[in-house]
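Asks: Heads up, there are several structures right after this.
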Structure I
C-alpha cells in the first residue's frame, strides 16, 4: 500500500493531478479490502474502523478526481 501511495502522489505531482488522485483513491480502497480480509500488522484500531475510514477516503478521492476530470459530473 505504501508503494502504491508513493507512486500515486508522484504521478499526481509530476504528470496529472486528476489521475494521480484517482490512483491514490484506488490504492486506499484496495488497502481497505486488504484490511477487511485480515491483512495488516498494525493492530492499534479495530478492523472495522480501518476499513470504513480507508474506504471512505478512497471513494472520496476517486469521486473528487473524477469531478475534476469531468466537470459535468458535479451535481448542481
Structure II
C-alpha cells in the first residue's frame, strides 16, 4: 500500500503537525473514502485533547482535522 503513496510518512507527519501542532500518539496509512482513497491518519495530542488529522497520501492535502470523539477507532 505504501508504494502507492506519493507523499512519504515523514512528509505527511510534517503536514499534519502544521495543521494541528502537538504530539503524535498514533499514525497509520489506511484506505478510506475521500481524496485519493489512501490517507495517512494521525492522532495528535495537545494538552488533554486529541485531534485526528488525515493527510491524502497522493496530494498531501489535509482531508480531516477534528477533535477525536469519546470512541476513537
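Each reported figure results from applying straightforward, stated rules to the coordinates on display, with no laboratory input. Nothing here was measured: the structure is a model prediction, and the numbers come from that model. Cβ atoms are built from the backbone, for glycine too; each structure is taken alone.
Asks: Can you tell which of I, II yields -25000 when helix-only ellipticity at 222 nm (-39500 (n - 2.57) for each DSSP H run of 4 or more, over all residues; to 500) is derived from it?
Replies: Label of the source structure: I.
Asks: Of the structures I, II, report the one carrying the highest value of relative contact order in percent (Cα under 8 Å, 6 or more apart).
Replies: Max of relative contact order in percent (Cα under 8 Å, 6 or more apart): I.
Asks: Next question. Out of I, II, choose the structure whose coordinates give distance in nm of label points 7 Å out along Cα→Cβ at positions 20 and 52 equal to 0.9 when calculated.
Replies: Attributed to the structure labelled II.
Asks: While we're looking at this one, here's another question. For which of I, II does semi-axes √(5λ) of the Cα gyration tensor in Å, calculated from the coordinates, equal 20, 13, 10?
Replies: The correct label is II.
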